[in-house]
Structure formats: structure tokens, C-alpha cells
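Each in C-alpha cells, the structures are laid out below.
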Structure P
Amino acid sequence: MLTTQRKALILDRLRAQGQIIAKDVAEEWSLSEDTIRRDLREMAAEGLLKRVHGGAMPLSPDLPDFSARRTISSDAKKRLGSTAAAMIKPGQTVFFDGGTSTAEIVRAIPRDLGFTAITHSPTIAAELEHFSAAEVILIGGKIYKHSMVATGAAAMAQISLMRPDIFFLGVTAAHPARGLSTGDFEEAAIKRHIATCSAETITLLTEEKIDAVSPHTIMPVTELSCMIVQSGIGEERLAPYRALRLSIVEV
């Protein structure tokens with residue numbers, strides 16, 4: 001098997017399973033473990049994967065701080081936000097996660113829509129300032145500054161009393177086998193708790209988040225009600241998610 005063929009198969013395996021175990025792959029392909037480890041080292045140097053003990057994982061998306069991320073408002077995020085906003089019906093209770101994609105949802109909602117908005121992000125609450133017909137509930141707690149959201153026991157207790165119709169969940173990575181994930185342990189816990197309390201959970205995904213894995217798992221992708229994804233990703237990458245019978249909207 002040629003080196004280029006092995007590397008292509010390794011990337012296919014990463015997309016499908018979310019990890020490579022060098023020993024298992026070597027046995028399956030009748031190759032030496034040293035050969036697979038060398039391939040993984042080279043691929044890591046090329047920026048194609050992340051080496052870990054015994055194998056490899058998909059690359060984790062970069063995590064610039066919130067101030068840097070809020071200056072970036074891509075056309076893709078605006079399209080995702082507009083599609084998500086159209087899903088909100090009058091009278092509903094909607095929980096908005098923190099993040100720049102969520103901010104695009106809020107900006108696309110008609111200012112005169114009558115609904116209840118809940119958020120644990122002061123920056124998202126500020127986006128809702130001029131919505132004349134919306135009731136806004138801000139959850140308090142210890143602020144995780146990277147994402148500007150409240151976390152911890154106080155936030156958990158308040159959220160436990162809520163039953164939102166929709167939760168717009170922000171993630172840094174989504175993988176069909178490894179699930180939805182983010183970069184902080186406490187933030188992952190609060191996202192998971194909000195989803196548990198909500199009737200529907202919807203996430204917005206730009207291309208770089210698909211088939212990626214971040215350090216802390218939120219929940220399996222099968223617990224989503226819907227994924228709104230950037231168009232042009234390619235059916236071969238979306239096929240594993242469709243196989244899980246996920247509702248996917250491409251925009």
C-alpha cells in the first residue's frame with residue numbers, strides 16, 4: 001500500500017470514527033505499527049491531524065477569545081443565523097447560547113416578535129435590548145470569559161427551572177462518532193444541562209466545525225433536533241450524520 005493511499009485511508013477513518021489507534025490499524029492493514037506511527041507523525045506535521053498517545057485524533061478548532069471572534073461576521077454565519085431565526089414562532093420560549101453564531105440568530109429576528117428569550121450570556125442579552133415585544137431573562141453565575149457565558153452551580157440551578165421550546169446550542173466541533181464538543185469542561189456541562197431542559201436543541205455549524213473534536217464532550221449528535229450547516233460541505237462528509245437520521249438544513 002502506497003504512503004498516499006495509507007494517509008487517505010487514515011483521514012477517512014478519522015472522519016468516520018473520530019480516532020486512530022495505531023496498533024489496531026496496523027493489525028487490520030497487515031502493516032508494522034512503526035509505519036503507521038510514522039504516517040501519523042508526518043500528517044501531524046502537515047496539519048492534518050493531532051497526535052495523541054497510541055494514535056491520533058482530528059484537529060481541534062482554534063479557540064480565539066470572544067473579543068476576537070465577535071469582529072468576524074462571515075456571510076456563512078449570517079445565512080445560518082437567518083435560517084435559525086425563521087424557526088422561532090410567536091409566543092415561544094427560546095434559550096440562546098453564547099457565541100458569535102448565536103448573535104447572528106438574534107440579529108435576524110424581527111424586532112417586533114413576541115417571545116421569551118433566555119440566555120446565560122450578557123453579550124447576547126445586550127443584543128436583545130431593542131426587541132420591544134420580547135421578554136428577556138438573563139441567567140447569572142460565574143462568567144467564563146472566553147465565551148462570555150455564566151457557568152457553575154448558580155447558573156445550573158436557575159436553568160433547572162426553565163423549559164425552553166428551543167435551545168440554540170453553540171459548539172466548537174461536531175463529529176458523528178465523538179459527538180458535539182467544546183473547549184471548556186464547565187461550559188460543556190452547562191450546555192448539556194440546557195439541552196436536557198429544552199424540548200428541542202438546534203446547532204449551527206460552519207465548515208471548519210464538521211468532523212472536528214474538541215476536548216470536552218457536550219452530548220451525542222443524535223440528541224440534536226436539527227443541524228443547520230454551511231452549504232458546500234459535500235455529501236460525503238454529511239452522509240455519516242444523515243445515517244444517524246439527523247435533520248440537516250443546508251444554507
Structure Q
Amino acid sequence: MEKLIKPDYFKIWKSMLDVDIQKEFTEIETQELESHSFTFYTSVSVMSSSKIEGEQLELDSYVKHKMLNVEYLPELTEKPNDLYNAYLFAKENKLTPKNFLQAHLFIAAHLLPKDQQGAIRKTEMLVMEHKTGRIQYEAAPMAIVNEKYHQLWEEIEALLKKELSIEQIFYYAAFIHLAFVNIHPFSDGNGRIARLLEKWFLAEKLGERAWYIKSEKYYYKNVNDYYKNLARLGLFYEALDYEKSIPFLLMLSKSLTFEK
């Protein structure tokens with residue numbers, strides 16, 4: 001069976017890196033943190049990820065909401081707060097298939113009906129562009145979505161047990177993000193939980209300082225490239241060209257030097 005998380009492009013990806021991953025992550029590991037640091041960084045990650053999905057509240061406003069208890073209309077904070085709860089849960093729990101579905105329950109609390117929270121979709125899935133409403137992508141067909149989802153988890157669990165270099169960890173984290181988004185296994189919340197999954201995998205492999213990587217903010221600030229790089233692979237799940245995945249896979253490593 002062909003792998004979903006493909007090692008094939010690692011050498012090409014590594015040859016195109018313009019970031020010293022070990023050096024940049026060591027800086028994150030050694031930076032001084034304050035008691036409120038996790039709340040601040042997670043608030044930024046959560047709202048950045050939410051903004052990619054079209055949420056209206058500004059990033060700075062959400063940080064004030066979490067750090068200073070500033071109140072906003074519930075419809076502005078409910079879905080970001082659900083995502084925040086999923087990040088808290090992920091930080092305190094191992095990355096497993098069961099815990100991942102629990103994280104989706106948190107994320108989907110104000111997105112989906114109860115029977116679709118933490119459940120694989122039972123319909124076909126089209127991914128639309130938020131700004132234009134145009135069809136961007138046709139996800140894994142309903143007939144194979146369960147099979148692909150479970151195959152992806154078998155591959156993730158194998159990688160969690162495997163000794164990897166820090167470069168391989170970043171490569172595979174980004175590829176997990178990509179493979180998950182391409183399957184699009186839930187009725188909603190796929191983008192939000194894909195970015196959480198990427199970060200969760202990094203934290204499992206590198207420790208809790210991985211939660212301080214600014215990947216979600218980097219994707220938000222470069223959202224046009226984020227979607228363009230996803231779209232490079234093609235319009236239909238069963239005809240995706242992973243040779244064109246390198247620009248997307250490089251984005252995670254670039255987030256290490258973002259805002260420096």
C-alpha cells in the first residue's frame with residue numbers, strides 16, 4: 001500500500017531548507033518564559049488558525065480576551081475558545097487516535113451537530129475558498145475516507161515510535177498536516193485541527209517548547225501562499241501530485257525565523 005506520509009521528498013526538501021532548524025529550535029528551548037507565556041502564545045496560535053478559517057475577531061482582541069478577561073460578543077469568541085480548549089487538552093494529553101477525536105469534539109462544539117463532532121464524515125466534501133466561494137479542492141471520496149483516515153493514523157503512530165532527526169521531525173509534521181488536509185475527514189474543523197495535529201506531533205517529538213513555535217501565525221500572515229501551496233497538488237484527491245508538495249512542506253520550517 002502506498003504511504004500517505006511520503007518519505008520520498010525528504011532529501012529534496014532538506015536541500016531546499018534555508019533555516020537551521022536545530023539552531024532556531026534551540027533558541028525557543030532556551031528563551032525565558034513567564035507564567036502567562038503559554039496563555040499568550042496559545043492565544044496567538046488559536047486566533048491565527050481561526051482567522052485562516054474566516055473568524056472575525058482581531059488577533060490582538062483575542063489576546064486581550066484571554067489575558068485580561070476582556071469581554072466580546074459570544075459569537076466572536078465561542079469558536080476560538082473551543083479551539084483554545086482543544087490546544088489545552090492536547091498539551092496535557094498524548095497524541096493518540098482517541099485523544100485526537102476528543103480534540104475535534106472541543107473544536108466542533110459550535111461548528112457541528114453533536115453526531116458529527118469527533119466523527120468521520122458521511123458525505124462527499126468540497127473545500128471552498130473563503131473569500132471567493134469558489135471550489136478549491138475535492139477531498140477524499142466518501143467511499144474511501146474511513147480507510148484513508150485509519151491508514152494515516154497507522155503511519156502517524158509508527159512515526160511517533162521511530163527515532164527521527166530534528167529535520168525529519170519537521171518534514172513529517174508538515175507532511176502529516178498536508179496528508180490530513182487532503183483527506184479532510186471531518187464535516188468541518190479540518191483546517192483548525194490539521195494545524196493543531198502538526199503542532200501536537202512536534203510537541204510529542206520535541207517536548208512542550210514546540211507549543212511556542214509560531215506556525216499558525218506564520219500560516220495566517222502568509223495565508224495566500226498557504227492556500228496556493230496546498231492547491232499546487234491538484235483539484236482531486238485521487239489525482240494529487242505530491243512532487244509539488246515541497247513549497248508547502250517548507251512553510252513550517254520558515255515559521256521558526258518568523259518575526260525575528
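Each reported figure results from applying straightforward, stated rules to the coordinates on display, with no laboratory input. Fair warning: this is a prediction, and the values are worked out from it, not measured in the lab. Cβ atoms are built from the backbone, for glycine too; each structure is taken alone.
Things to note:
- Computed 15, 13, 10 for semi-axes √(5λ) of the Cα gyration tensor in Å, for residues 79-134 alone - originating structure among P, Q: P
- If P(r) over Cα pairs in 5 Å bins from 0, in percent is computed and equals 1, 6, 13, 18, 21, 19, 13, 7, 3, 0, 0, the structure in P, Q: Q
- For 3.6 (distance in nm of label points 7 Å out along Cα→Cβ at positions 39 and 183, calculated) the corresponding structure among P, Q: Q
- Structure from which -18500 was derived, helix-only ellipticity at 222 nm (-39500 (n - 2.57) for each DSSP H run of 4 or more, over all residues; to 500), options P, Q: Q
- Among P, Q, structure where distance in nm of label points 7 Å out along Cα→Cβ at positions 23 and 151 as derived comes to 3.3: P
- Per relative contact order in percent (Cα under 8 Å, 6 or more apart), the highest-valued of structures P, Q: Q
- Origin of the derived value 13.8, 42 (Rg and Dmax of the Cα atoms in Å, for residues 95-214 alone; candidates P, Q): P
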